[in-house]
Structure I
Amino acid sequence: MTITENKVVLIHYTLKDNSGETLDSSEGKEPLAYIQGIGNIIVGLEEALLGKIVGDKVNTTIAPEKGYGVRNEENIHKVPLAGFQADGDEKLVEGMQVRVETNEGISIADVSKIEGDEVTLDLNHPLAGETLHFNVEIVDIREATKEELEHGHAHGPGGHHHH
């Protein structure tokens, strides 16, 4: 069976950045299960895996445009520090991640800078602007069930409930 639209694919993967540092890997864990062609994974990886079969090993380099996007200055916001003091005792420090409400719902932002009474929040994906290097091994391919397609993610081993 080959990887085509709406197939559930199980992969083992290692993701590295341009400097060769490992950012993420399924090594030692369950393989990742995703449904091809519906945006479960970044588009560059879907394109690289299309038409592959079980046992194939794929090494692919993905530009930011087909990965997590380019960094967008509009995703960087300065907000008053005062708005964050209500969060119990946790002190806001640079580099931590906070949940913020946006028009699109709850989003995760990086606190990139704290200056005086102003906080700079970065809503870009942490991997925005990064060229991604994936090593992927295809472990299994099967038809997605009707339920999986309705829910928009794979069920069972490696599926949605592990995240």
Structure II
Amino acid sequence: MGFFKAGDAISGQEGRAYATIDGQVEEMFYVKTLEATAEKQKTEMRTLGKRGTQNKATGWNGTGSMTIYYATSRFRELMYQYMKTGRDVYFDIMIVNEDPSSSIGNQSVVIKNVNLDSVVMAKLDTESEILEEDIDFTFDDVDILNTFSEPTLG
């Protein structure tokens, strides 16, 4: 029986993220963590001949969150624009996982039509050595540009 080689585990620091906002691509060097989750929406149903409840997938919902270093005003500006004009901005984020020490290659995923839920507009914290902020968002589409290859078992 084979085993997964530790060297093929992907380091969380080995990656990049890019936001495409109003046609401009910017590297999101300030990201500490980012996670986007697709969750199925299901409807429960009961049928004759089966005592248990069954579930039928009826759609999905995309939500995400990121923690960033308090080093960019870009998301505050987007929220400010919405607050003052009502113009909401949807944008894409491409996440690339690429650990050069792993033999499984890289994976690139684009989270599409990202829309911000909440943004810290101003922050001070006398107990913090480094300021961070949490941003929640939704999205409604995904493209997987390339996937990891299968690892070679040890």
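Structural remarks
- When mean count of other Cβ atoms within 10 Å over residues 105-112 is calculated for each of the structures I, II, the largest result comes from II.
- In this comparison of I, II, the computed figure 13.2 for mean count of other Cβ atoms within 10 Å over residues 113-120 is attributed to I.
- At a computed 0.80 (FRET efficiency 1/(1 + (r/R0)^6) of positions 17 and 49 (r between Cβ atoms, R0 = 25 Å, to 0.05)), which of I, II: I
- Taking relative contact order in percent (Cα under 8 Å, 6 or more apart) as the criterion, the largest value within structures I, II is that of I.
Laboratory data are not the source of any read-out in this text; all were calculated from the coordinates shown. Here the structure is a predicted model, which is why all the values come from computation and not from measurement. Cβ atoms are built from the backbone, for glycine too; each structure is taken alone.
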